[in-house]
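Asker: So, here come the structures, one by one.
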Structure 1
Amino acid sequence: MSSEGLFGMLLETRPIFKNREYLRPSYTPEELPHRDEQIHQLARILAAPLRGETPSNIFIYGKTGTGKTASVKYVAKELERVSDRAPLKVEVIYLNCEVVNTQYRILATLSDTFLKKLKNGRGKEYLNSLGLPERVPMTGWPTDEVYRSFFVALDQERQLAVIILDEIDKLVQKSGDEVLYNLTRMNSDLKNAKVTIVGISNDTNFMEYLDPRVRSSLSEEELVFPTYNGLQLKDILEKRAEISFVEGALGNGVIQLCAAHAAREHGDARRALDLLRVSGELAERMGADVVTVDHVRYAYEKIEQDSMVEVIKTLPTQSKLVLYSIVLLMERTPRRVVSGEVYGLYQELCRHNGLEMLTQRRVSDLVSELDMLGIISARIVNKGRYGRTKEIKLNIHPTQARAAMQGDYYISAIDVLALPRQLTLA
């Protein structure tokens, strides 16, 4: 078959999507259902400096998929739109701290934003007269020099800098809270400009990690985003489906099932939208004209498997060795394996890698943790006079689990053929 014939056939298939991008987390809709209260609260806080009042720092928390980032971006966009009529211009800088996760990179990114703005407005000569560079390199400068560049460039105009630090807990875990201390104290030294920090986190215990001085500054105003219930998720999906799918592409019960799955998993709207999108993509690949509840069920299984793979990649090495022992045993027998077999193979893998060997009790705890994560199912069975043991079953295909662990040095170094044969055979 020619490539033209292949793609021609695919293009002739009736489309399901109008625009699938509207179902992705990166899209910020014009309207955010069931978040009016949080949006108005946020707007009231951020409007204060536009009236000449001292701005407050804001800390926002709630579980994943509760609309925190979308609401903040929505309010920030509206704020920029009306700032022309206010005494202060507004510059919104959004930073995802999972990516920009060190003090240096945060300050360098902020510096570059305002240096570029100053250069475009007043020219290179003006920057030179202030002793400022055109841009800050992403490595190599003293941190206090980077901070000075940001501070001086920012304070050249009457403006409000709204600095949104999404996943702020990732920044603190990696680099500490010094940068937050500096940013939250800037207003006492700035003469023309003002700064508001908006921190966003999924971790409700995040404040406990901070120095008390930073904690009091950052949480001057706090907003909690509650989880969505099933009916609210259904509303969100219906509104998004209108602009994402062609008319008649969704069968009966599809939206309700996507909403029900997400409501059961802590009211995560992002999860619900992903499930609806993947259901549509599976239907499209199968050549179907309509997305059905069967497509949703297939999509749910696929997403579960994909998220499990991501969890496996982040496991500590000892947990991976325990899981790898289970995988090797499961690849060679259709029955459930027992904890004694797992521990025997785990010991051999530790010897193979020259790693410290955990006790059988600690390995049993790691098996329980893998069970809690849903990667395996473990149940205690009574063997009479032989005592009790755990019977273990993998909830993910062994090949997928193995592939997810190959990035770990100790796992990739294992030569299965060099292991004693009796250990890997049931």
Structure 2
Amino acid sequence: MISTTVPARGRRTGALVALATMLAAFLAMLLAPEPAHAAEGDPYSVSGNVQLDGEPLEGVALTIDGPGGEQEVETDADGRWSVRVPERGVEYTVTLDESTLPEGIAVLEDADGDGENNVTTSEMGQGGRLTVNFFIGEGERNTTSFVDQLVQRLFIGLNFGLMLGLAAVGLSLVFGTTGISNFAHAEMVTFGAIAALALVGPASLALPIWVGIPAAIVLSALLGLVLDAAIWRPLRRRGTGVVQLMILSIGLSLALRYVFQFFIGGDTQQLPPMVPPVSIPLFGAVTTTLNDLVSMGISIVVIVAFALWLTRSRLGKATRAISDNPSLAAASGINVDHVVRVVWIISGALAGLAGILYAYYRPGIRWDMGAQILLLVFAAVTLGGLGTAFGALVGSLIIGVLVEMSSLFIPADLRYAGALVVLIIILLVRPQGILGRRERIG
């Protein structure tokens, strides 16, 4: 009986994986945000003037990063530049590309004390206009070696990968115990950030960070419990097929997404600073921020605690048993419904924490922020091995590092594509994923 059941299960799972992957790619193409550009409808502006000894410099490239995404602009014949942005009362980072300056000309002064003359971060006031000027003159340009850039991107990629790992582990647990490819997991990520905004935001309850963020994680865990009790458990008891459940999760994802938009609008909103905005030099030109270090520390502590729970606790062992063989686990006396309920709670909590950390990483909260990384989360789960929590973590770290480091070689708008190309190559060599078992995908 075992020899005939396992291959059949493998073929069904393989078909489901293929269908889920195609649908994920299709949704990503439909829902991925367009590259940021100067939108005429945005009400506020960031502008400046680039001159050398009173003479305008034309064709100097600048990059403006902040709410609304990253925008690129060049100075006109009068040396002026301007972009439209959606938010005021928040910080914008302006980077001047010194390679577009005349030979022997550089930015001479560090306006904001961040250690980079050609990069300045300023907060836009309530007037809705921000003017940023650079001190240009003859001098040595501030350059960063390729090795320093490589290490910097590696460090940022590890931080991003750990955040992806929090979301991917929960998604992998749900798939392993229920067989559901939960596309609504992206909205569980978004919910965590929105719950934190409602609890600690200045326009809401304004609770202290150390109270509001744990409370938002608890609310995210409750969302996982409610979704299981109201939707997934009744459908499981009726024997609904995994394909139908997957399609339902897509509909639920779209519904929740527009509910979020109804309540918070289409603008980008900011969480209060988790820690002071302190820049920390590592070595050479490589720097990090206190926020990144705290984010990485939280992610590592939570992942280690989860790993200990999964490998040492009785409930964690039962979860792994159900992921391997639900029928055998039930026959051995494990309460499958209870374990699945706990899995949904943990999945919701991890997704909520990932959403909060991602809101600080972007930075900002949007109604569709979870959908922006949904494909990467699915890619991490598939790369690591379907249904394996540790595989999801390994896959997330690989995807996170590849996404950030690829921006050294390809345009930033294409960095997600590079990670997905590597995913395809690895799956061609090892179809079951890095830590997956052959029988899981046929």
Structure 3
Amino acid sequence: MGTDKALELEPEEIAALEEKYLFATYKRSDLYCSHGSGVHIYDLDGKRYLDFLGGISVNSLGYGHPRLARVLTEQGQQLIHCSNLFYHPYQGALAKKLVEVSGMAKAFFTNSGTEAVEAALKIARAYGNARAGSGKSVILTLRNSFHGRTFGALSITTQDQYQAPFRPLVPDIAVVGEFTPEALEKAFSDRVCALVIEPVQGEGGIVPLPGDFVRAGRELCNRYDALLVADEIQCGLGRTGRYFAFEHYGIKPDVLTLAKSLAAGYPLGAVLGNARVAATLGPGDHGTTFGGGPLACRLALEVLGIIEEEQLISKVETLGNYLIDSLKKMASRHRCIREVRGMGFMIGIEMGEAAKEAVRRLLKKGIITNAAHETVLRLLPPFIIEKTDADEFLNALDAVLGEIESES
């Protein structure tokens, strides 16, 4: 079947093909996407949807950005892939840019976020194994964390729904159950090689970590000669109103993982390390076939350029504060809103059982969101939304919550 024929399929034919030929790993919503423009997605019938999920924090520049379309066309005609045995102009340039904006020293490029986490875990274990003595292999992770689906990343993803079918997992993983400095200190020992955190937990329900907890983590890693790994796959690259979420806490990690919006829709991830770990991986210690290819890296350079030139991070901070303040005011009118959390364009609305129903009804009204951790309405809009888009969402949510509460 050619691409033109695929576009002619009816929705029920598309669903039937997936049911017959795909592993059933996704619960699809009843939306059949055709194309996108700006902050909107269109379905096969031409209905327009305001995307407040941003491809789950991927489409930071929305859809069909002319500069990205130009790069895709130009680079697609020149060189899409070449082996990492050879040089191309864009990988080193992108590494330099990311090192400069993050304060790290070295970069390694991957295809995805979970692969970036795998690389970070290898760095952590290699760092621990290089210390004096043996047994410095324990990796600390947090309750409610999500770091990916591959085995190492899954082993530090402390949500039973993701881990249970695949145990036993990677050994020497310990979970910090409370976000307090005391709980963290109790978990540390000379055997710990790394602490892995999401400064703002995404799949766990949009939970910004407490400041004293994060700062204690930095101090304890210094004290025990362990690495602080910040997973910013969802919360990084401007999403929280700073380039990186760790900046809100006044600390710097030793290792940083990125993906999702790095190439604004094209698969690309990265792990960055500071001078402390710069020599941890040598030739043959790690590798990738596709990671850091010329098309992906050129796109990422363009994405970062657009974010800077259009001052989108300050826009995210300002408009994100407007959204959060408006949602907190809305909470006084709607009993199903229990809490509003977040930073910038990473916002969670704790709603209990009403979250999934709100997602369903918003979709009917032409607005895309989703429910994280089952009970949290999650908002991850593109950086290019305007106040009118924010107001459209707020008005729709206000109406939806009124409907839900009137029926309960």
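All of the numbers you see were taken from the coordinates with simple rules; none came from a lab. In this text, all values refer to a predicted model and were calculated from it rather than measured experimentally. Cβ atoms are built from the backbone, for glycine too; each structure is taken alone.
Asker: Can you say which of 1, 2, 3 returns -18500 when helix-only ellipticity at 222 nm (-39500 (n - 2.57) for each DSSP H run of 4 or more, over all residues; to 500) is computed?
Answerer: 2
Asker: Can you tell which of 1, 2, 3 yields 1.06 when Cα Rg over 2.2 N^0.38 Å is derived from it?
Answerer: 2
Asker: Quick check: 33, 17, 14 is what I get for Cα extents along the principal axes in Å, for residues 152-191 alone, calculated from one of 1, 2, 3. Which structure matches?
Answerer: 1
Asker: Work out the source of 0.9 here, i.e. which of 1, 2, 3 gives that when distance in nm of label points 7 Å out along Cα→Cβ at positions 296 and 400 is computed.
Answerer: Structure of origin is 2.
Asker: Computing FRET efficiency 1/(1 + (r/R0)^6) of positions 104 and 320 (r between Cβ atoms, R0 = 35 Å, to 0.05) for each of 1, 2, 3, which one ends up highest?
Answerer: The maximum falls on structure 3.
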